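Take a look at these structures.
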Structure 1
Amino acid sequence: MGLALSATGLHVLPLSVEVLIQSARLPGEIHRDPADHIIAATCIVRELPLLTRARRLIAYPHVTTPA
C-alpha cells in the first residue's frame, strides 16, 4: 500500500481516540453507517474538507466540502 499511496500523494491518517469519541457524538442528523461517522468525525477533528462522491456524507451539514 505504501507505494500506491506515495504515487498519489495521499496519506493514511491514524484513527485517534478523539475521532472515535467525536464519531459517537456527531452533531445533528446523520445516517447510521459507522464508517461514515468516522469519516465525518475525522474531517471535523482535523479540520479537513470532505472529498467524496457519497451523497449522504455531502448532505451532512457539519462537514466542509469543496465547491
Structure 2
Amino acid sequence: MVQVEHLLQHRQGARDFAPPDDFEMELRPTETCKEVIDVLKKHCDMLKGSTDKQILEVFHQEVGIRLHG
C-alpha cells in the first residue's frame, strides 16, 4: 500500500477530480489510476499460486479496506 499511496500522492493531480466548468465530462480512469491497478494486480497475482484460497481472500479484503481508507 505504500507504493500505491506514493503513486496517488505524487502523480494524481488535484485537478483530475475538479475539471473546469466548461469541460465535457468523460468517465474514464486517470493514468495514475491505471498504474495503481497494475501495481495491485501484480501483487495479488504473486500470491495466487503460492497461498491458500482463504488467505488470498483475506489479503484481497485487506487491500480493499486499505485502498478505500
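Bear in mind these aren't lab numbers, they're just calculated from the coordinates by the rules spelled out. Values in this document were obtained by computation on a predicted structure and should not be read as measured data. Cβ atoms are built from the backbone, for glycine too; each structure is taken alone.
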Subject >> With relative contact order in percent (Cα under 8 Å, 6 or more apart) derived as 43, matching label from 1, 2 >> reply: 2
Subject >> Which entry (1, 2) yields the derived value 2.6 for distance in nm of label points 7 Å out along Cα→Cβ at positions 15 and 47 >> reply: 1
Original post:
Computing semi-axes √(5λ) of the Cα gyration tensor in Å gives 22, 15, 10 for which of 1, 2?
Top reply: 1
Original post:
With helix-only ellipticity at 222 nm (-39500 (n - 2.57) for each DSSP H run of 4 or more, over all residues; to 500) derived from the coordinates and found to be -13000, which of 1, 2 does the value describe?
Top reply: 1
